Structure I
């Protein structure tokens, strides 16, 4: 899967069908920037950490942090609004 395909999947899952073009563009830029930052960190870990178990631990920690953020965000979005 490409980053563009992942973006479209994310956009279609979380955005209303009709969003303003500037909001779509800014969200797309933020998504791609975050993806690039994550990929850059993963490559850095892969290059710099010789111990495979340590590299896996660091990558797992990043994944766990992302999963926790998504869980908390999903919970916040599902809360009734006052």
Structure II
């Protein structure tokens, strides 16, 4: 039995992803949801060693503080 849906190529972050979905919009939203879930599972506070290593490799921080409400005041996140 064939899997329902179509295959879409979704470009995000300079990479192409092959996504199965019913619609183009569903493919884009599903990819972001999948990436978000993976990122949440692998997110932790940065240590001094992390900062030095990543900065030494030319990685620059991405500042999202302007677009994200402070979740700590809502009791949703601990620091």
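Every number in this text was worked out from the coordinates using simple rules, so none of it is lab data. Because the structure is predicted, anything quoted here is derived from the model rather than measured. Cβ atoms are built from the backbone, for glycine too; each structure is taken alone.
helix-only ellipticity at 222 nm (-39500 (n - 2.57) for each DSSP H run of 4 or more, over all residues; to 500) was computed and gave -28000; which structure, I, II, did it come from? The partial results should precede the final answer.
On the way: I: -28000; II: -11000.
Value -28000 for helix-only ellipticity at 222 nm (-39500 (n - 2.57) for each DSSP H run of 4 or more, over all residues; to 500) corresponds to I out of I, II.
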Comparison of I, II - label where distance in nm of label points 7 Å out along Cα→Cβ at positions 22 and 54 is highest
I
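Thinking only about distance in nm of label points 7 Å out along Cα→Cβ at positions 14 and 30, which of I, II has the largest value? Write down the numbers at each step before the final one.
Working: I: 0.8; II: 2.7.
Once distance in nm of label points 7 Å out along Cα→Cβ at positions 14 and 30 is worked out for each structure, II has the highest.
Compute distance in nm of label points 7 Å out along Cα→Cβ at positions 38 and 70 for each of I, II and report the one that scores greatest. Spell out each step's value before the answer.
On the way: I: 0.7; II: 3.3.
Between I, II, the highest calculated value is found for II.
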Matching 17.2, 52 (Rg and Dmax of the Cα atoms in Å, computed) against labels I, II points to structure II
